[in-house]
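What follows is a set of structures to go through.
Taken together, the values in this text are just the output of simple stated rules run on the coordinates, not laboratory data. What you see is a predicted model; the values in this text were computed from it and never measured. Cβ atoms are built from the backbone, for glycine too; each structure is taken alone.
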Structure I
């Protein structure tokens, strides 16, 4: 059977996250605070800052093992999670399936098995980057949001300091991969600048409400890889730049979180 690039990517993503769930490596990114996990934890912080303090019915697309469940319930919301990975859904049910206001099911952000205008809030954290384009996912998010509903969406950026530093180090990274000592997966990533995500969201019918950048690294790779704890202490104070979008400041931020409202 001929498998399209999109289908091959979906299969690879499912296999990748099934493996991460089995090893519990993904959960550790949100429970262990160190320089290697800082990126994930500051991203979650920015998402929570952009969500309202009182929540209604919340859909978390790409929910993983349920890293947002407790925060959503603490704000009075009900939680419905969708994820491509059956192992992530299994892990989430093991942790939170006993809770009356939390449910989990396999699902694809580009083809949600959910009715129109069903949710007050949608979270899409660390999921758009595994797609070919954001368009179908954003259209689905807009479809399932109620009028005046709010979506908070993250994306890694296409341009930032570590992209340049990693490019400079490419020969050494290739050697490390050949020797079998490299870390990280080989999945392609969709990366967008803040204005690009805002524009794509607008085309899907979502109106910009606010945004924040995260994971600023004026002290960049390879320091963040070689001495991650030390690099985290140096870089963390620069998170105060989160609301700035000038070109120079933006160059130091790895990711963007956009907040959008459906009219």
Structure II
């Protein structure tokens, strides 16, 4: 795995690159890339993985990105980054908040998307419940809410996360508040815009997700014309961190069943 910096839109984005095979862009949740890269390592057995930090979130130079105002701004930056990497068409995998970014990017540049894979994305307003309000709890509590098994959180971040990690999460929360405060964590136009995304799509959701309610899985499936839904029993929001092997196997099977 190598680390590099990509210049785009007048700023820089940090990027991890690993593996060989078809290109796969992996967009992280709103609390950033985790220190555990097991999931990326598993994907790298089948794909050339590009895993950027989201602009303005920890891992990027946040002073470069003070001008960003909404999720579609982020999606434009990510789209231009894909071009800077020399990828005219690619697989896109979005985790949580990164899934929302991936969905917005797909609506703006559907020809760029070979396959779209979304793991418990924000972006669509639930009808009968709500997306967890991270601004009324601590950043650590919010990160813990993504885990069904707290022992796995402790194994990755420690029972008492380091100050540097807590500080990074504060940076992430500041950026999230700028991009997704009102309306909170959804775009009312997104369900209609997703109708133009005809690439094969995979939606994965843990049925114990306490961050984004599982009812949103059906809403995403209804909005995407060519979508497959996989629900994982007893799994929370951070599927890639709690069950990396199972999620990687699901993604590999989906790609095999939907050849390029």
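Work out which structure the value 1.12 belongs to, where Cα Rg over 2.2 N^0.38 Å, for residues 36-83 alone was derived from one of I, II. It would help to have the intermediate numbers written out before the result.
Numbers: I: 1.12; II: 1.36.
Answer by label: I.
Which structure, out of I, II, was mean count of other Cβ atoms within 10 Å over residues 52-59 calculated from, if the result is 25.5?
Numbers: I: 16.8; II: 25.5.
Value 25.5 for mean count of other Cβ atoms within 10 Å over residues 52-59 corresponds to II out of I, II.
Between I, II, which one scores greatest on distance in nm of label points 7 Å out along Cα→Cβ at positions 20 and 60? Let's see the in-between values first.
Numbers: I: 1.4; II: 3.1.
Looking at the calculated values, the largest one is II.
From I, II, which structure was distance in nm of label points 7 Å out along Cα→Cβ at positions 12 and 44 = 2.2 calculated on? Working shown, then result.
Numbers: I: 2.7; II: 2.2.
Only one of I, II returns 2.2 for distance in nm of label points 7 Å out along Cα→Cβ at positions 12 and 44, namely II.
Quick check: 0.95 is what I get for FRET efficiency 1/(1 + (r/R0)^6) of positions 196 and 220 (r between Cβ atoms, R0 = 25 Å, to 0.05), calculated from one of I, II. Which structure matches? The partial results should precede the final answer.
Details: I: 0.65; II: 0.95.
Corresponding structure: II.
Looking at structures I, II, which one was semi-axes √(5λ) of the Cα gyration tensor in Å calculated from, given that it came out as 28, 22, 19? Intermediate values should be presented prior to the final figure.
Working: I: 28, 22, 19; II: 23, 21, 20.
Matching structure: I.
If we compute Rg/Rh (Cα atoms, Kirkwood Rh), for residues 76-187 alone for structures I, II, which one ends up with the highest value?
Largest calculated value belongs to I.
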